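K.L.:
Multiple structures follow.
Please treat every number below as a calculation from the coordinates, not as lab data. Computed from a predicted structure; not experimentally measured. Cβ atoms are built from the backbone, for glycine too; each structure is taken alone.
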Structure P
Amino acid sequence: MLLRKKLSPLPFGILLLTVPFHAALAATPGASLCLIEPWVRVQLRSPVTAAIASVLVDRGAVVRKGQPLVTLDATAEQAALAGAKYRAVAEGAIRSAEARLAHAKQKLKRRDELLQQNYVSAQERDDAEAEMRVAMADLVEATDNREVAKLDVLRLSAEVNRRTITSPINGVVTERLQSPGELAQSGDTGVPILKLAQTDPVRVEVVLPAARFGKTKVGDQVTIKPEPPFSGSWRAVVKVVDPVIDSGSGTFGIRLEIPNPKGEVLSGIKCSAEL
C-alpha cells in the first residue's frame with residue numbers, strides 16, 4: 001500500500017516573499033509593467049572594408065550628430081583624388097590641341113588660296129581640311145577629359161569622406177568593439193566598431209491587456225515610476241498605440257516618450273506605468 005504524506009501549507013509570510021516584484025506592480029490599480037529603453041540603438045559599422053586608422057571616442061563618451069568617431073585608412077583614395085584634382089585644372093592638353101587646331105585652320109586657308117591659283121592639287125587641299133577636323137576632335141577630347149577629371153574629383157572626394165565615420169545621432173557610446181589597426185568589415189556580417197544609444201528622449205514600452213484597447217490614445221499623459229532601488233517619477237507622453245492586438249497573448253503595446261536632456265532617466269530598467 002502506498003503511503004501518502006500530507007504536505008502542510010507554507011506560512012502566509014513565506015508565500016508573500018515568493019511573489020516577484022513585477023507581480024506586485026501588476027496588482028497595483030492602474031499600474032502596468034513597462035521598460036525604459038534608449039530611443040534608438042545604433043551599431044556603427046564601416047561602409048567599406050578598410051583598416052581602422054583611429055577611433056576617436058571610447059565607451060561612455062557623449063557624442064553629437066555628425067561628430068567624427070572613426071577614421072579609416074584612405075591613403076590610396078587620397079592619392080587618386082590628388083591626381084584627379086590636378087587633371088581637372090591642367091591646361092596643357094587643351095592648349096596643345098588649340099594650337100594644333102589654329103595651325104590646321106591656317107594651313108587649310110593657304111591651301112584654298114593656292115588651289116585657286118592652281119599651285120596645289122585638290123587632294124592636298126582636302127588633306128589640309130582632314131587635318132583640321134582631326135585637330136578639332138583632339139580639342140574636344142582634351143576638353144572632355146578635363147570634365148571627366150572634375151567628375152572623378154567628386155567621386156573620389158566622396159570615397160575619401162566615407163573613410164570618416166560620423167555619429168548618426170546625439171547620444172552616448174555604449175560599447176567599443178574594434179581598435180586602430182583592425183580591419184573594419186562592410187555589411188551586416190562584420191563586427192561593429194562602436195555601439196551607440198540615443199538617450200534623449202528615452203522610450204517606454206508598455207504591454208496592456210486587450211480590455212484596455214481604445215482607452216489609451218496618442219498624446220495621453222502617463223506617470224512612470226522606476227523599479228527599486230531607483231526612485232522618482234517622470235511624466236511620459238503616449239507616442240504610439242499598436243493598432244493590432246496580439247492574438248496569442250491577448251495584449252497590445254504602446255510606446256511612450258520621456259524627455260531626458262540632462263540624462264536623469266536611466267535606460268534599461270523596469271518600471272510601472274500609471275495609466
Structure Q
Amino acid sequence: MHATTRNTLADKVAIITGATSGIGEATARLFAAEGAALVIAGRNVAKGEALARDLGDRAVFQAADITREDDIAALVATASARFGRLDCMFNNAGGPTPGVLETVTAQQVDYAMTLLFSSTLFGIKHAAAAMKGTGGGSIINNASIAAHRLSQGEMLYSCAKAAVSHLTRLMGVQLGPLGIRVNSISPGAIATPIFWGGAGTSTDEVNAKRLAKLQKNLALATPTPRSGLADDIAQAALFLASDAGSFVNCHDLVVDGGRIWQFNERPREEGAR
C-alpha cells in the first residue's frame with residue numbers, strides 16, 4: 001500500500017459503489033485515510049458493515065443493488081442527509097457479463113447494459129443533481145481497457161464499458177460548466193477477487209492463495225513486470241476526486257502498466273498457473 005501523508009479529501013463527502021471488496025474497498029480505505037466522509041455501498045451487508053466500522057464514525061454502509069435506480073438515488077440521499085453534501089461519486093460496482101454472438105440473448109444484453117452502463121448513467125444523474133446545489137464535484141466512472149481493445153474482455157462487457165467511456169466524455173462536457181468534472185478510470189490487469197467470483201465465495205486463506213497466484217500470472221501480461229493492485233486504481237481515483245485533479249475533465253485515465261499497448265504475455269514460470 002502507498003503511504004498517505006496529508007488529508008487531501010478533508011471536508012469532502014464521497015459515495016463508493018461496489019465497496020465491499022477489491023477496488024471499491026481499497027478506494028474506501030484510502031479515501032477515509034485522506035479525510036473523506038463516506039457512504040459505501042454493496043450487496044454484502046456483513047462485509048459492508050464491518051468495513052464501515054473499520055473506517056470509523058465518518059463512514060456509513062448502505063446496502064444497494066446498482067441495477068435499481070431507486071437504490072442509487074437512496075445512496076445520494078443518504079450522503080446529503082448524513083453529511084450535508086456530496087463531493088465525489090465513484091461509480092465502481094460491476095461484474096462479469098457473459099454472452100457470445102452465436103448464443104447471445106436479449107436477457108444477457110439487458111443485464112450487461114443495466115449492470116455496467118445504466119448504473120453509471122443513473123449514478124451520474126443523481127450525483128449531479130446533488131452537486132449542482134453545492135458548487136460542483138467529481139464523478140468517477142469505472143471503465144476498462146476492454147473499452148479500447150478488441151481482444152480484451154467479453155463481448156458485452158467490452159461494448160458496455162465503451163459506452164461508459166463515451167458517456168463520461170458527454171457528461172463532462174454537459175456538466176463541466178456547473179463545476180462538475182466527469183472522468184473515468186480504465187483498469188488493466190488488476191488482481192482482485194472478481195476473477196473467481198468475489199471474495200465472499202471462499203475462505204480468507206483460499207482467497208489469499210488465489211490472489212497470490214493471480215498476481216504472479218498477471219505480472220506476465222504487462223510490460224511493467226508486476227500485477228496491478230486494487231490500490232493502484234484507488235490512487236488514481238484519489239487524484240481525480242481531489243483538488244489536484246481540478247482541471248481534469250472528460251478524461252479516461254488508463255491504469256494498466258502498459259497492457260493496452262503490449263498484450264502478448266511473457267513465458268510463464270514453472271508452476272505459475
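K.L.:
Given a value of 39, 9, 4 for semi-axes √(5λ) of the Cα gyration tensor in Å, for residues 80-127 alone, point me to the structure among P, Q it was derived from.
P.N.:
Working: P: 39, 9, 4; Q: 31, 9, 7.
Considering all the candidates, the number was obtained from P.
K.L.:
Comparing relative contact order in percent (Cα under 8 Å, 6 or more apart) across structures P, Q, which is largest? Don't skip to the end; give the middle numbers.
P.N.:
Working: P: 30; Q: 18.
Of structures P, Q, the maximum of relative contact order in percent (Cα under 8 Å, 6 or more apart) occurs in P.
K.L.:
Given 16.8 as the derived value for mean count of other Cβ atoms within 10 Å over residues 40-47, which of the supplied structures P, Q does it correspond to? Each step should come with its number before you reach the end.
P.N.:
Details: P: 16.8; Q: 20.0.
Going label by label, the one that fits is P.
K.L.:
Further question on the same structure: Of the structures labelled P, Q, which one yields 1.7 when distance in nm of label points 7 Å out along Cα→Cβ at positions 192 and 248 is computed from its coordinates?
P.N.:
On the way: P: 2.5; Q: 1.7.
Label of the source structure: Q.
K.L.:
Please compute distance in nm of label points 7 Å out along Cα→Cβ at positions 32 and 48 for structures P, Q and give me the label with the greatest value. Write down the numbers at each step before the final one.
P.N.:
On the way: P: 4.9; Q: 1.5.
Structure P gives the largest value of distance in nm of label points 7 Å out along Cα→Cβ at positions 32 and 48 among P, Q.
K.L.:
For which of the structures P, Q does the calculation of distance in nm of label points 7 Å out along Cα→Cβ at positions 136 and 160 return 3.9?
P.N.:
Working: P: 3.9; Q: 3.2.
Derived from the structure labelled P.
K.L.:
Assuming 0.95 is Rg/Rh (Cα atoms, Kirkwood Rh) as calculated from a single structure, say which of P, Q it is.
P.N.:
On the way: P: 1.41; Q: 0.95.
The correct label is Q.
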